[in-house]
Structure formats: structure tokens, C-alpha cells
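Asks: Next up, some structures in C-alpha cells.
Since every read-out is calculated from the coordinates, none of them should be taken as a lab result. All values reported here derive from a predicted model rather than from experimental measurement.
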Structure I
Amino acid sequence: MKSAVIYARYSPRRYADDCESVEAQFDYCLDYCHKQSCPVTARLYDKALSGSDEDRPGLWQAVELLKRGDALVVYKLDRLARSVYLSDIIERSVKNKGASIVSVCGEGTWNDSDEDWLIRKILQTLAEYERRVTAARTKASMLRHQANGRRMSKEAPFGWTVDPGDGSRLVKSTAEQKTIERICAMRQSKLSLRAICRQLESEGIKCRSNDKWHHSTIRSVINRCS
């Protein structure tokens with residue numbers, strides 16, 4: 001390594017196994033670079049952003065700062081991405097700069113043999129799998145709490161309203177629950193999301209936030225019920 005650009009990322013999930021603080025990641029990376037007698041030219045980070053997010057200013061600024069012979073140093077590869085597709089984009093971008101990616105934990109980044117390549121791909125796939133499992137568990141937990149009437153966000157989800165007697169609880173909205181049933185019935189009959197929007201509007205059923213339904217709103221309602 002001619003010189004190093006360090007990157008760290010902090011998970012948005014407060015109690016996730018992978019949310020080493022940015023400061024702790026920097027310490028690990030700085031110690032590694034010191035042992036390699038490699039000067040550090042910059043330290044970039046993104047806080048409370050998922051490894052599946054492509055829009056990470058700190059990450060892309062770190063890549064932009066790389067020069068030929070430099071290394072993008074991370075504590076672990078999953079700090080860069082928890083998506084195989086995004087991992088490939090980052091690797092190509094770094095390679096185009098004539099630089100390399102180095103994980104303090106190794107993970108197949110210290111050499112570039114076929115075995116190292118395989119290790120990297122396996123770890124990237126596992127990172128994406130773990131992200132998907134965590135997302136599924138989080139969704140299931142939130143739906144369970146909502147079903148039990150617990151308020152989980154500032155705005156009550158469609159189909160519910162804040163209990164006027166207890167701001168920490170939710171109660172079902174009769175009108176919106178009927179709309180949800182109508183939406184699910186139309187989806188089961190194979191109507192597209194946009195077709196459902198048009199049908200709701202033709203029936204005079206209004207969206208909570210405005211008069212117009214949007215396909216993304218319909219998708220959210222369906223996903224919450226599935």
C-alpha cells in the first residue's frame with residue numbers, strides 16, 4: 001500500500017451485532033496501517049446507514065480520494081456493503097482507480113489468489129443473507145407490536161390511529177381497515193398496483209394523506225399485511 005484511505009460505517013439498527021462504533025473501527029484500521037507503515041491520507045464514514053444503501057456520501061468520497069497504489073481500508077468487508085451487487089460496484093470502482101480494498105480482518109483481501117476471491121464472495125453473500133434475515137425479523141417484530149396496539153412510529157400506519165386516551169397505543173381505524181381488505185382482495189384477483197389505485201379512486205376511496213393513491217402506498221399496505 002502506498003497510502004490508505006480509511007472508511008467506517010455504523011449500522012442504523014441500534015442493537016445489531018455489527019454496529020461497532022465508527023471510532024472503534026477507526027482505531028482498528030489506524031493500528032493496522034501503523035503496523036504496515038502505511039500513511040493514512042483520509043478517514044471517511046457514514047453513520048446510521050445500511051450496508052445495502054448505495055447513497056452513502058462518505059463511501060463514495062473515500063473511493064474518489066484513492067490514487068493508484070492506495071488502499072481503501074475497512075475493519076470488515078461488511079462495512080463496505082451488505083449486498084453482493086453493491087460489493088461488485090464498489091470493487092470495480094476501486095479497481096478503476098488503480099487501488100485495492102483491504103480488510104483489517106483479512107477476509108481474502110490480503111492476497112488476490114482464486115481462493116481469496118472465493119472467500120470474499122462467500123463473505124459478501126453471507127453478509128447480504130444476514131441483512132435480509134435481520135430485516136425480516138425486524139418487520140415481524142414491528143407487525144407483532146402493531147397488532148398488539150403498540151405505537152412504533154410518529155405516524156400511525158394505514159389502518160390504525162393513535163389512541164386518544166393513550167398516545168403510546170394504537171387502535172384500529174374501521175374505515176381504513178375496510179380499505180385494506182378491499183386492496184388485498186383486488187391484489188388477490190391479480191390487479192396491478194396502479195390498477196388498484198385507479199379502482200380505489202373510481203370508487204371514491206381516498207388516501208389518508210391526499211386524494212390521489214400512489215402505487216408505492218399500495219405496495220406498503222400489502223407488504224404490511226403479508
Structure II
Amino acid sequence: MGSSNHLKRLTMPRSWPLPRKTTVWVTRPTPGAHPLELCMPINLVIRDVLGFARSTREVRHILHNGLAKVDGRICKETRRGVGLMDVLTLGDTHYRCVLDHNGRLRYRQISADEAAWKVCRIEGKSTIKGGKTQLNLHDGRNILVDDASEYSTGSSLKISLPSQDIIEHIKFAEGVRCYLIGGAHVGGFSNMTSYEVKRSSMANEVQFEDFGTVATNVFAVGDSALPSTEVVE
């Protein structure tokens with residue numbers, strides 16, 4: 001029985017851009033904001049993906065000296081997951097996590113201006129004590145808003161980092177520019193032509209000009225600039 005801190009390389013998610021037969025074990029991210037398929041532990045990102053360290057010991061040195069930030073906040077936990085849309089800062093260099101056209105996690109370099117915000121999808125809404133509405137976002141964040149009717153599940157928020165102030169509300173509606181995070185067109189961008197809500201157990205569907213997919217594969221981003229999702233080896 002393996003350690004809960006590790007995962008066998010042969011069974012790691014296909015979205016991780018790592019070789020499978022170099023070692024037996026690989027670091028498992030701590031349970032948290034992102035599902036296992038949509039994040040990688042910061043240890044692997046710094047060491048194996050970006051190549052800023054040769055060992056976990058060197059990664060710990062980077063983290064303990066406060067040289068790494070995730071979404072604008074200092075990170076000191078080697079197993080902290082860095083997932084979809086997250087901003088990773090190493091010194092003065094910034095990266096955003098996106099999916100390429102093969103569905104693999106990529107950490108693309110971005111400017112300091114782009115690192116000051118991120119786009120989060122609204123996964124649900126809940127009413128808390130005092131009658132306020134809490135928006136539950138895809139990266140585990142919860143944001144309080146005054147007008148519950150203005151926001152709907154599937155829409156996105158462009159928020160500032162690390163303050164979490166809402167910069168823009170991107171509605172999940174016809175004409176909005178979307179980013180595909182699953183299905184045959186993963187990693188691509190397209191404008192929504194229609195949104196079909198199924199009054200049954202079937203998944204809601206989104207139609208684009210040339211294809212359609214289930215709503216869970218669609219991430220509304222509007223005019224927000226995301227780094228290239230092309231495969232670069």
C-alpha cells in the first residue's frame with residue numbers, strides 16, 4: 001500500500017506532462033481547490049516542468065525563502081496544487097496554468113499585468129447566514145455578493161490577485177468567447193451560439209458554430225487574454 005503523499009507514475013493523470021517510466025512514485029497534490037486531473041503539485045511544476053530545481057530539496061529552499069507565489073500569495077507547501085487558471089510566480093517571472101490541445105497541463109509565461117488577475121468559473125451559489133449569497137468558484141474560492149440574481153452557475157468572474165476584487169462578470173450566454181477544458185476540442189477557443197438546458201438527468205449542452213459539447217467542458221473567458229495553448233515540446 002503506497003503513501004498517501006505519493007502516486008504511482010503509471011496511474012498519474014494523463015493531463016500531467018511527465019514521463020511515466022522514470023521512477024515508481026510521484027508526488028500527489030494535497031486535496032484542495034482543484035481535482036487531481038486539473039492540477040499538479042508545485043514541487044513537480046518547479047522541478048520537472050519548469051526546471052528551476054534539480055531535487056525536492058532545492059524546491060523546498062525556493063519555497064521557504066518566499067520566492068514562490070500562487071495567485072499572489074506566498075506558498076511554502078511542496079504539495080500545494082497549482083491548477084487550471086492559477087498564476088504561479090517565481091521571483092519576477094509569472095506563469096499561468098492552461099490546457100493544451102492534447103489536454104495536458106501547461107505553465108505558460110505571462111506578463112506582470114496578466115499575473116494581476118485570473119478568471120474563475122462559478123460552480124454554484126449558496127445562501128449563508130444573514131441572507132448573503134456566496135459564489136463557489138472552480139478553484140475553491142468563495143466570494144460574497146449582494147445581488148444573487150445577477151450571477152448564475154456557469155458564468156465566470158475576472159478577479160484581481162491577491163485581493164479577490166471582482167473586475168468583470170462574464171455571463172454564460174450566446175456570443176461569449178469560451179475556452180474548452182474537455183472533449184475533442186480541449187484547449188481551443190470558440191464563441192457560443194446557444195446554450196441548451198436539459199430538463200432531465202442529461203447534461204446541459206453548449207453549441208458552437210461547428211460543434212457542440214456538454215457545459216462542464218466550457219469555460220467562459222470573454223475578452224480575457226489567455227496564453228497560447230499550442231503544444232510546444
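Asks: So Rg and Dmax of the Cα atoms in Å, for residues 61-100 alone, computed for just one structure, reads 9.7, 26; which one of I, II is that?
Replies: Clearly, the read-out refers to I.
Asks: Compute mean projected area of the Cα convex hull in nm² for each of I, II and report the one that scores greatest.
Replies: I
Asks: Out of I, II, which structure matches -1000 when helix-only ellipticity at 222 nm (-39500 (n - 2.57) for each DSSP H run of 4 or more, over all residues; to 500) is calculated?
Replies: II
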